[in-house]
Structure I
Amino acid sequence: MRLKKWAVDSGVIGIALLMTVLGLQCSGEQAEPEPEVETESAVVVEETDPVEEVSTGRVVILGFDGVEPSIVESMLEGGELPNLAKLRDAGTYSELETSIPPQSPTAWSSFITCKFPGNHGIYDFLRRIPNMNLGRGNFRTIPSVGYTKRSHANLSATGAQVKAPQMGNLRQGEPFWLPLDRAGKRAKILHVPFAFPADTLRNGYMLCGLGVPDIRNTDSTFYSFSESYSAMKGVSGGMQFPLEFADGQATALLPGARDPRKKTRETGAYTVTELTFSIDRSAGTVSITTPTGVIELKEGDWSEWVEWDFAVTDAFSVRAISRFYAVSVAEPATIYMSCLQYHPDAPYMPISNPESYAGELKERHGFYKTIGWIYDTHALRQDAISEDAFLDDVRATMAWREELVLDEMDRGDFDLLVGAWTGPDRVSHLFWRFRDSGHPLYTEAGAAKYGDAVEDTYRRMDETIGKVVERLNDDDLLMVLSDHGFHSFRKGFNVNTWLIRNGYQGVEGQTDPATASNSREFLDGIDWANTKAYSLGLGSIFINVSGREAKGIVAEDDVPELIAEIRDKLAEVVDPDTGDPIFSTVYTIDDYSGEALGNAPDIQLGYAEGYQSSKDTVKGSAPAALFSVTKDKWSGEHAASNAAETPGIFFSNQAIDSETPRIVDLGATALHYLDVKAPADYEGASLFH
């Protein structure tokens, strides 16, 4: 691990937190979950006894997703992060050990539960579901979202709701703020990634962040209306609608809430609302008529929030909010609309604890984004919005989250406050191409304009931290972390193609491993009778084990030898253009331990700088070529990198008693500082002896 520490007055330094987020924004059109699920009920445990008193202060934890230590260190040396420099000098700065793999759902789950993935069970954005009924394929459906299970409301034949929409978290282990709550302490948990649905807090408040879907039950589906489109179609993460102006007017039919009695592609599956666009090119304006009124925008303007009420049936409706953005008024006119996200006064599913808290925040601050995937990376990658519009939204959204955290600090009434921002991660994913001169999409003009975009989010992070520090009491503990660092993503490796070429995977109707390929997604088209291993997700390989997989052929006794064989061969793979190894390390199931190994990959890839699994691999397909050059704006990555080379950052206003802080330690540290006994099954330990 790239451990670097600065000495402080006490001579002891700490480290920063590391976690990861990729988002299947990378993959194709998002599929909406079909199966019904049962929501896991809140964990109820006996009262937690306090431990010997250590402090009477409060704990504030600020999490910033995807902050790269090497950039922070460079900016510290240049005097660009003055507030973080003060924390370093007065307390602690160090790198933070992340999870394996350094993916966001995995790492944030480790932060939340104080356990590594072997005990919380979250290994990827995707989770395979073997079809043990041996139906059409090896999987019951397409794999589910790896960290949650979702279902729409159930309606009767008459259209009345008989069962509310359901959301459950697949994570094992309870959040560290629950034993604190049971001990009578007050917590405010704001936008912690993958902490959804909200936990029941008797003494605090919680507003969910990353993990909250839109009303379609996808991570985020945007809408784009343009004269440049010839037909309505779905694209990765969104939908495109053609505009044909006659006498300055055009109409489009907006699909809104889904009728859960129908399949997603069935006629009448969604409510339909007509929108009218009136354009005045000479004035540079466009007017949009919605059911609630007329919105007038100039080119480059965002609208105020629009409220929607979609009547699915006479007895069931869904409320939502969204915003419009005038991308272009000149021909071809293009108008963007954000996803239809939960209305804070009437969320499709609860997003806060208590449930009324989301609406109370609207009364205090006005409408705000409720979607978990809070930045529309889809739209930028599809050119539905520009880089400038995206960055403007990042600044505004980071400011809103700052406003919320500062307001809750000013209101007091808490022992623990946790706030999180995902802006640094999203900007890094999309703008790394402008800071890496070796990236296929790098241009000098782009670097001159956007080469500082990542650093700009760090400066805003630093400003927020300074404002938080001003509100601390003398005995308060402040910890600042990121869940993981970052790397360039120049080339994708088609893992299933490699497995085919090396005789570990078969394809239906193709017998020559030197030329076989599979363009079908989610492993459809695999010849399971001739498949020993397959890849699905951002960096996972699974052995087709007999008795575990639906059509397994590998005897359990042969699995360890096969894993070692594949691992050793992968370690020898090099980039044919450079001769460089593409893997920095290759993990196996033996690198995990715990009670939640059922969904652990048999092999977890640890890519070297510049490489990741291709987007085709993520979806379980196998192109003919072994490598693919990254031509996507999604140009920075970390999800399947070597965890030891992808640490996060850790700052504190106090010196810690550990030279190797880990992401699982922060929650345990908070409990210890607040005089609450940590559960015995925690893998994390207090950073103070």
Structure II
Amino acid sequence: MNRRSPNLAIFWISLLGLYLELLLIRWIGTEIRIFAYLQNTVLVVCFLGLGIGLFTSRRTISAQRGLFALVVLAALLAFPPSRDLLGMTSGYLAVLGEMNIWDTGSVDSGFATASSLIVGLCVTFGLMILVLEPFIPVGRLLGRLLDEHPRPISAYSINVAGSLAGIWLFAGLSRLSQPPVTWFVVLVLLVLPYLIARNRRDWLALLLLGSITPLVFLSEMSSSAIETVWSPYQKLELLAMKETESADFPVPRYMVRVNNVGYQGVLDFGPEAPAAVKQPESGSFASFSIYDVPPLLQPQPNQVLVVGAGTGDDVTAMLRHGAGHVTAVDIDPEILSMGREYHPNRPYDSDRVDAVNTDARSFFARTQEKYDLISFGYLDSHTTTSLTNARLDSYVYTEESFNRVKGLLKDGGVLTVTFVPIRPFISDRIAVQLRDVFGEEPLAFNVVQHAEGVYGIVFVAGDLATVRTRLATSPELARLRGLQKDFPTEFTYTTPPATDDWPYLYLDHPRIPLLFVLLAGLLGLLVFYAERTLDLPPTMNPVRWDRNAWHFFFLGAAFLLLEVQNISKASVVLGNTWFVNAVIITGVLAMVLIANAIVIRWPRIPVAPVFGVLIATVLGLYFVDLARFAFMDPVPKAVLVGGLTTLPMVFSGIVFARAFAVATHKDHALGANLLGALLGAILQSLSFLIGIKALLLVVAAFYVAAMLTRPGADRLGATDIEAART
């Protein structure tokens, strides 16, 4: 990483920065559960650290300070007392009732709520500081390298290429289900060349670097799980349960924990469970569970679709009730693998079962089959993507999704949706959507009878006339009739539905949650902390910015919000898998590289018309319904959707490259751009209030502001043109 190879140094530091960013987003979001739903918080802190580093690139680069913060973070998660305190943060921040997460407890007074919230915010602020510190030296080194490079556009292209490499390096490790120990070993290998190249023996920095991985390893060793797997989406732990016998309930042999909380039991349905071929006689099952409800309502179906199949409990119930063929869909490849290996009834070994690893919404779009029974298992997700506020399951529970599912049912087909609504409005929302789509209020069974806590509401839609007749006459459904009598369900049908444009199943109505406002306030405190401890230069104060700085700031805000749009729209059409998200982000950055190549080839391309096309393209996307392309074949669909969503990035990239080529201080220009991206990341919370599509109007407004503050990039001098060509 020396000055004799600036291109390699820029590529390396860009790769390191993106890799570290993704690592911390994933690691913190897993070990402190609420940040699995607030990944945006970690993202904006990373942006702030990089922005501070770029604005202070001429200050001393202290590797020790950044490494010390990582060591402290690893130590806090390595030792049980501090790890337990951090884990409790989820409950503290969830007392507002705005983030629906499992096992958070409750408080019964305003004082207790305020106290819990204050403690949670204080712990969160400490975490923000630890995340901020490592990115400051990364930003400083990147700023120096860019500012000193003789060919600015080429340098920026190398920066983008390094970022791409960082994205795919971490995505590859995630796809291979590598644990955090491996992530940090790779991080050590990335940082070590810099420490060696400094031409002095910084023993303290080397000691700090060497201590991170053992601490991470120590935190992983504390688990009592039989198996711990880090899938591309979440941390999965398989725990053995005590041997119990029950005549009334299936017996759980294992428990799957997701992100450190119990999520799914692996049940033993008894000797009759494995792949029963014939419909059993009434009462032949010694046990009854919530998983038995769907197949009892649609006896002996020929074609069954289970989404959210998990380890296989739903599939086992279908098999033992005589299903002809079961298609089992789950987004997480590792949870399917656990089911294959550990489920005592071996449902995935049956030749009547096809297991499909994909996003449920994507499967709905491309399947040509029709089904007698479609069953939504426990699909509620424990994580979001790193750039959006939508959870992995958000687009599965929208009205558009249920409309597509309705079209997949055969005549006489039945849809069941099993859900554990932590808040009453969630069950009311599902009931509203099923009523609106199927034209009839759904049936609902509140299944509470299970010794091991497997419970929830089973919603039923489709051919309800046949279901009601069977419910009234079949001896097998006596338990369900009892549940209807003893635990009736009532819905107000007043909750607004979730849609592809507003996919927030877990939010009661369109509004910005107070927790997001409080976290934005913490970000302001973090800036105050940085001012006090880092002696920030006046150039970082927006009040003192010139037109150039504001130009890059507005471009950054627009770019981030546009990227959020790309991921959200692709999730609807292509699926919400890790691979789709990685490909879309890659497509965005590839468009930036294309834009850079255009500017190098035609350095005098006029900026004003490009701005006009850019704003027109953004506004045009507002009126394009990408869902109409959902039924295309996968490859042309991916090309078309990817091309449409990333097209504005070419024009945005041209504008940025023209301005960057003539910027006096490249470090400050990129720093302002990152701070703009930080604002864009915060403003995506507006989607809670106005919907996702309306963010395009905000994007267009930012591009108008950038156009009005453009630094006169049309007036490139001969030297600048020659440098760009070179």
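Bear in mind these aren't lab numbers, they're just calculated from the coordinates by the rules spelled out. Remember, predicted model here, so these are calculated numbers, not experimental data. Cβ atoms are built from the backbone, for glycine too; each structure is taken alone.
Rank structures I, II by Rg/Rh (Cα atoms, Kirkwood Rh) and report only the one at the top, that is, the highest. Before the final figure, lay out the partial values.
Values: I: 0.96; II: 0.99.
Largest calculated value belongs to II.
helix-only ellipticity at 222 nm (-39500 (n - 2.57) for each DSSP H run of 4 or more, over all residues; to 500) computed as -6000: which structure among I, II? Walk me through the numbers on the way to the answer.
On the way: I: -6000; II: -18500.
Only structure I yields this read-out.
Have a look at I, II and say which one yields 2.0 for distance in nm of label points 7 Å out along Cα→Cβ at positions 330 and 426, as calculated. Walk me through the numbers before you get to the answer.
On the way: I: 2.8; II: 2.0.
That value comes from structure II.
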Have a look at I, II and say which one yields 15 for relative contact order in percent (Cα under 8 Å, 6 or more apart), as calculated. II
